[in-house]
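Each reported figure results from applying straightforward, stated rules to the coordinates on display, with no laboratory input. Everything numeric here is computed off the predicted structure, so don't read it as measured data.
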Structure P
């Protein structure tokens with residue numbers, strides 16, 4: 001494995017609309033820290049959830065903000 005240089009963190013916002021999608025969002029949150037990402041030319045050094053906005057009711061919705069710390073391969 002080649003060493004990389006640290007880039008600034010990248011923010012990912014995922015929007016889960018509806019009760020089924022919200023369940024998928026909950027799984028996303030649970031699995032994010034251990035997920036193995038495949039981003040060409042990048043290594044993901046860390047992935048964390050920064051914010052979750054969960055709205056209940058007839059129009060249930062969850063917006064998850066995650067931060068990825070990337071290392072540039074090369």
Structure Q
């Protein structure tokens with residue numbers, strides 16, 4: 001699996017909001033949050049980055065970590 005990271009901004013209602021995503025050696029700004037929904041102890045975000053890639057990422061509210069669920073170039 002490719003290296004993956006998220007730079008985020010704290011948000012009172014949602015825990016954190018993704019602002020930049022690092023994938024395949026490049027950091028891209030999140031330009032649009034297409035959808036989001038809560039899960040049990042998680043918050044999901046479907047986003048589009050500046051290079052027009054789409055990601056589904058999950059924020060774990062317990063350990064404050066991000067994981068990649070889906071990627072589409």
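Of note:
- Given 49, 19, 16 for Cα extents along the principal axes in Å, calculated: source structure among P, Q: P
- Test item: relative contact order in percent (Cα under 8 Å, 6 or more apart) calculated as 21, pick one of P, Q: Q
- Answer label among P, Q for the case where helix-only ellipticity at 222 nm (-39500 (n - 2.57) for each DSSP H run of 4 or more, over all residues; to 500), calculated from the coordinates, equals -5500: P
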